[in-house]
1. Just checking, which of I, II has the largest value of mean count of other Cβ atoms within 10 Å over residues 22-29?
2. Here distance in nm of label points 7 Å out along Cα→Cβ at positions 14 and 46 has been calculated and equals 0.1, so which of I, II was it run on?
3. Of the structures labelled I, II, one was used to calculate Rg and Dmax of the Cα atoms in Å, giving 16.8, 48. Name it.
4. Which one of I, II has mean count of other Cβ atoms within 10 Å over residues 30-37, as calculated from the coordinates, equal to 10.6?
5. -8500 is what came out when helix-only ellipticity at 222 nm (-39500 (n - 2.57) for each DSSP H run of 4 or more, over all residues; to 500) was calculated for one structure; which of I, II is it?
6. A value of 21 was derived for relative contact order in percent (Cα under 8 Å, 6 or more apart); which structure in I, II was it taken from?
Structure I
Amino acid sequence: GQGVKVAAINDKTGKVIVSQIVPSDCEGVVLTSTRGQVVKLPIASVPRLGRATSGVILMRFTDKSDTIAAATCLTK
């Protein structure tokens, strides 16, 4: 089969780090890096995207060698 294209990957966008389906009761997300950087975002601030898009940057690292260690969904 051909499969389905789900992301527009090129030199500008770089690699896909995380792709996740968010449950409907999720109100926010907490992202934690391996070096201890933490970002808390309301899920309403993240735009919904269709297939074959460039994606959304939710966290920029202060250290280029840093990576995501955990992503947590916040519910009531």
Structure II
Amino acid sequence: MTDPMLALHEAHHATLRTLRGGVVPLGYGDFAAEAEAIFSGVGILHLGAGGAILVRGPDAGVFLNGLTTNNVVT
């Protein structure tokens, strides 16, 4: 599977690394500027190489609600 974010990272001259079978950005060249942008505005953490889990069963929603601050079950 091709990561749709890869072209965006490349266009912004990211240093890329393969991690767990996916490509993730390590940075864009100026760590101090990146940190300032995150702390004073907004930032995105790309977890494209992350995995997924499947939770099933009648209490799956209750279980997931216990793991997150968001209300999974509405």
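1. Comparing I, II, the top value of mean count of other Cβ atoms within 10 Å over residues 22-29 belongs to II.
2. II
3. It traces back to II.
4. Matching structure: II.
5. Computing helix-only ellipticity at 222 nm (-39500 (n - 2.57) for each DSSP H run of 4 or more, over all residues; to 500) on every structure in I, II gives -8500 only for II.
6. Derived from II, not from the others.
We did not get these values from a lab; they are worked out from the coordinates using the rules stated. Treat the numbers as computed from the prediction; the structure is a model and nothing was measured. Cβ atoms are built from the backbone, for glycine too; each structure is taken alone.
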